[in-house]
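Each value in this text was obtained by applying a stated rule to the coordinates, not by laboratory testing. Everything numeric here is computed off the predicted structure, so don't read it as measured data. Cβ atoms are built from the backbone, for glycine too; each structure is taken alone.
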Structure 1
Amino acid sequence: MNRQLTPATAMLLVVPPLLWAGNAIVGRLVHEMVPPLMLNFLRWTIALVILLPLGRGIFSAGGELRRHRRQLSILGLLGIGMYNALQYLALQTSTPINVTLVAASMPVWMLLIGWLFFNAGVARKQVIGAAFSIGGVLLVLSRGNLDQLLAMRLVAGDVFMIVATISWSFYSWLLTRATVGDALRGDWAAFLLAQVAFGVAWSGAFAAGEWLVTARAVAWSWPLAGALLFVAVGPAILAFRCWGLGVQRVGPSVAGFFSNLTPLFAALMSSAFLGELPHAYHIAAFAMIVGGIVLSSR
């Protein structure tokens, strides 16, 4: 694995947080139209249909899907069945600001889980880089006002997001340690499709349980259809593809720092939608986040 952070790899790792920021906004916008676990199931079902023509060979008898079903099932559970479902569930009771604030702990969880479960060393620069990066996120979320940050309170949705972040950290580490066959690993569409196939099964089971408990119906509309298409193509297929490549090149510890760009992008998107111009704290926060990324990757 080439652990050197090149400009091309950095661009790969910037794409997912940009799309994930859009996913958080869309998830909040449609939270009254569709139950959260059903939203996750519909999203990945669409992604499965899109990916199917690109890697349907994995479903052949005696193929890679059957041979590595245990590893792929775990990846599908953590990265697709749990992380995304928990994020949408968090957006039911928590604000996007609080959700992104909790998700800002990603680099810390990446370093901690790698150290505890995957025998990964933690360098002092990575710890300092994590502090810089999270400091930049806090600066954005507080809008440069410490009182606003102190006024925030954790709710049930924030707890769901903590579990989601831990789930994604395990997923990212297992992604680098998966011993799937060369044929599957060399075909990104087939590898992602294999994970999505199991992920759809997990998310379908979760959605069925949700329906049995709440019996809440989907309020179908064209805006909802457009939202589903976006979250299936952008934050799902494109983001997972870029994230998988980036993690394979530089490892989860360095890649985890790029996730802190998500709340920054979310704040900028909110400013754009509201017609507000960027402030000085946006520039300062961007410098801190990028500084944390550069320091941790050295």
Structure 2
Amino acid sequence: MTSFRLGTRGSPLALAQAGMVRDALCAAHGWSPDRIETVVIRTTGDRVQDRALAEIGGKALWTKELDRALHDGEIDCAVHSMKDVETIRPQTLQIAAMLPRADVRDRLIGAETLADLRQGAVVGTSSPRRRAQMLRSRPDLDIVLIRGNVDTRLARVAAGDMDATLLAAAGLDRLGRTAIGHAIPTDIMLPAPAQGAVGIETLVGKPAHAIVAAIDHADTSLCVRTERALLARLGADCHSPVAALASLAGETLTLRGELIAEDGSCDVAGAIEGGIDEDLGTALALDLLTRAPASVRRLFAA
């Protein structure tokens, strides 16, 4: 029997997420786990840990090797953290499914709240969004670059290299670290677009697409695609501090978003509500760009 090959990065979190996809495929198709092979693909983003993604190629550093493996027939599908996937993807590839979304919030490691951090505390992050949001609340903080997997970042705080860091609650939960850190409400720190969502990508028109589509969680897909539509209209990249969160209640879709100056000195926020067939992402992006101060608007290519 031919194996179905899942391509994934090799970090503990990536492997945990690949395991979730394997289990979902087995449940949907009545397969045994040995029907699925996990193929680890080492990415440039994993190899280069001393510089911000925006300085060395952006989100493509997480995906280009997986894209190549798909095109070369080495894997049947690729498992992604959706917040790490570029907004514009090759036309030959398609996100065939998303798993049910997990906790979208950020967790603060090292203190209960941002207000509890000492004056001038050193906080590690590689995210322009988190940097801008923290400086908006606490301009005194010293924000430093930190890269690496969850254990690496936790170890840096435990060793006293920095006072605190921020990690996605979804990633910590998937690694069984449910008791670590303190969740920050989304009205204080709106998450990154697509945070907490796992996507599975295949070649367009190949049999793997229908196999994977069977495990799609429709509500998650709708919300994440709405958030990514906002990114696309903004022309946002790894340098752009942007946050967004879509939610669905019945047939009503709500999208919240904000654009922030790099130093947190100013921002623009908004929300829009409509039907599930409306392009709320584009509409909110245009509204935010229209109202954004020049120091914020210049960070977007739209």
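Quick look at the numbers
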| quantity | calculated |
| --- | --- |
| Rg/Rh (Cα atoms, Kirkwood Rh), for residues 100-147 alone from the coordinates reads 1.08; which among 1, 2 | 1 |
| Which entry (1, 2) yields the derived value -10000 for helix-only ellipticity at 222 nm (-39500 (n - 2.57) for each DSSP H run of 4 or more, over all residues; to 500) | 2 |
| Mean count of other Cβ atoms within 10 Å over residues 36-43 - highest-scoring structure of 1, 2 | 1 |
| When FRET efficiency 1/(1 + (r/R0)^6) of positions 156 and 212 (r between Cβ atoms, R0 = 30 Å, to 0.05) is computed for each of 1, 2, the largest belongs to | 1 |
| Which of 1, 2 leads on distance in nm of label points 7 Å out along Cα→Cβ at positions 188 and 260, largest value | 1 |
| Origin of the derived value 20 (relative contact order in percent (Cα under 8 Å, 6 or more apart); candidates 1, 2) | 2 |
